[in-house]
Structure 1
């Protein structure tokens, strides 16, 4: 298991900030946790930048991706709103 920080996300994929990213072309399952909710989405590494992170393209069925990512983005937006000063 490799852990990292979600740096960017959209319906097509995400960027995970991590010091030791996987090389391009590797099939992965990306697990997200936010507010106790968990989602796992299949993907494939597209870019790899050692010391920085990796770009992942989601490969799960479109409906599953849309539902899970929209829920995650809503949670993140709500958390950001709660942190606003």
Structure 2
């Protein structure tokens, strides 16, 4: 069994993302959701949270059960937001 990689001081191998919620382990370190989605050719839009052009996901602003209001968030911001339970 391989030892688990530590997220302490981890960063994406392709950019400077350091949030553990946005990172996934890779053989050569970690990769963030945005960089992984770019590798797969996902379409990009401006993120409503951070303002960066990046692959996106639709986010229920007030929670799925409370509202149908959506906004485009980059994958990293979407993951971080859910990890923090905004």
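Only the coordinates and a few stated rules stand behind these numbers; no lab work does. Just so you know, these numbers come straight off a predicted model, no measurement behind them. Cβ atoms are built from the backbone, for glycine too; each structure is taken alone.
Distance in nm of label points 7 Å out along Cα→Cβ at positions 10 and 58 was computed and gave 1.3; which structure, 1, 2, did it come from? It would help to have the intermediate numbers written out before the result.
Numbers: 1: 1.3; 2: 3.0.
Of the options listed, only 1 reproduces it.
Given a value of -5500 for helix-only ellipticity at 222 nm (-39500 (n - 2.57) for each DSSP H run of 4 or more, over all residues; to 500), calculated from one of 1, 2, which structure does it belong to?
Here the read-out was taken from 2.
Comparing FRET efficiency 1/(1 + (r/R0)^6) of positions 50 and 66 (r between Cβ atoms, R0 = 30 Å, to 0.05) across 1, 2, which is largest?
Details: 1: 0.40; 2: 0.80.
Comparing 1, 2 by FRET efficiency 1/(1 + (r/R0)^6) of positions 50 and 66 (r between Cβ atoms, R0 = 30 Å, to 0.05), the maximum is at 2.
Compute relative contact order in percent (Cα under 8 Å, 6 or more apart) for each of 1, 2 and report the one that scores greatest.
Of structures 1, 2, the maximum of relative contact order in percent (Cα under 8 Å, 6 or more apart) occurs in 1.
Tell me which of 1, 2 gives 92 when you compute volume of the Cα convex hull per residue in Å³.
For volume of the Cα convex hull per residue in Å³, the value 92 is produced by structure 1.
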